[in-house]
Structure I
Amino acid sequence: MPQLKALFEAEGFLDVRTLIQSGNVVFRGTSRVTEKSLEKAIADHFGLEVDVMVRTTGQMKKIVADNPFPKAAAGALAVGFMKSAPGRAAVNALDVGRFAPEDAVVVGTEVYFYLPNGMGRTKVPAYVGRQIPISTTIRNWNTTIRLLEMMTA
């Protein structure tokens, strides 16, 4: 993570902070930031081809506010940050009811997971990934909240 932080600083970003070993970077930019430019910088510096998902502070606030499972314990929630929004047909075709009590709800570029038995044995994220083959990175709810706190501090 120190090397990732140093890369972002070298790219001219301000107030660069990372969250443990999660691959998450919080920063301020002096100009418009694109996912492609970050992907290129990471590839050039580390030799790794990775998909980068960027969310602004406003978007993260909305992601937290849009939680379709507001009464669920934080430990039972996760958010999948997708590279792009899926088409309506793909979302409508999801049949997560067969995984009850687990659930998944797509809202824009995010997929919210309710996993009351935890992430370890669930099949829901893999199922959603097969049905909606868009690059997605999943973070538990506590990490999502911590990232928002870092962005607004």
Structure II
Amino acid sequence: MHPPQTRCLILACGNTLRGDDGAGPWLAAWAEERFRDQAGLRVISRQQWTPELAEEIAQANSVLFVDCAADASPGQVRLIPVTPGSDTPAPPTHHLGAAELLALCHSLYDSLPRNALLLTIGAGSLEFGEKFSGPVQAALPDARALLEKTVLRFLAG
């Protein structure tokens, strides 16, 4: 028997010991606390996205990928659609990007979520350490608000 389908899956990625790269896991932890009693929501945070996550995506109506972005201005918050195999850039430290995970999900399970978005915060520093740079620290409230709005929309529909 398969578990019930997830209405909203949050897949966060990042290394909490590499400065701003920890923004994804930080937002995932915040979301777990904020939505702890919410049915239909699943939060998974990993240091990198790996192929087995395609099965989780196949069971989700909507997926919100959360990560830092080395190609954006420090602290810049973006929410962009993701399609399988699109040109969505993945930080070089992660083995699979969001687009590749969607393509793998489609290939293995002949399934795609109804909605797939990528929420990123531009990285200011990826140096070793557990503190965020000033621009990322300042962007966290906006990123939280955007994450919350997106999750509530996904859960409603």
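For the read-out distance in nm of label points 7 Å out along Cα→Cβ at positions 28 and 132, a value of 1.6 was computed from one structure; give its label from I, II.
Numbers: I: 3.3; II: 1.6.
Matching structure: II.
For relative contact order in percent (Cα under 8 Å, 6 or more apart), which of the structures I, II scores highest? With respect to relative contact order in percent (Cα under 8 Å, 6 or more apart), the highest-scoring structure among I, II is II.
So mean projected area of the Cα convex hull in nm², for residues 20-83 alone, computed for just one structure, reads 5.2; which one of I, II is that?
Working: I: 5.7; II: 5.2.
Structure II accounts for this read-out.
Quick check for you: by mean projected area of the Cα convex hull in nm², which of I, II is greatest? Let's see the in-between values first.
Numbers: I: 9.5; II: 8.6.
Evaluating mean projected area of the Cα convex hull in nm² on every structure, the highest lands on I.
Given a value of 2.6 for distance in nm of label points 7 Å out along Cα→Cβ at positions 44 and 140, calculated from one of I, II, which structure does it belong to? Derived from II, not from the others.
Any read-out appearing in this document is the output of simple, stated calculations on the displayed coordinates, not a laboratory observation. Fair warning: this is a prediction, and the values are worked out from it, not measured in the lab. Cβ atoms are built from the backbone, for glycine too; each structure is taken alone.
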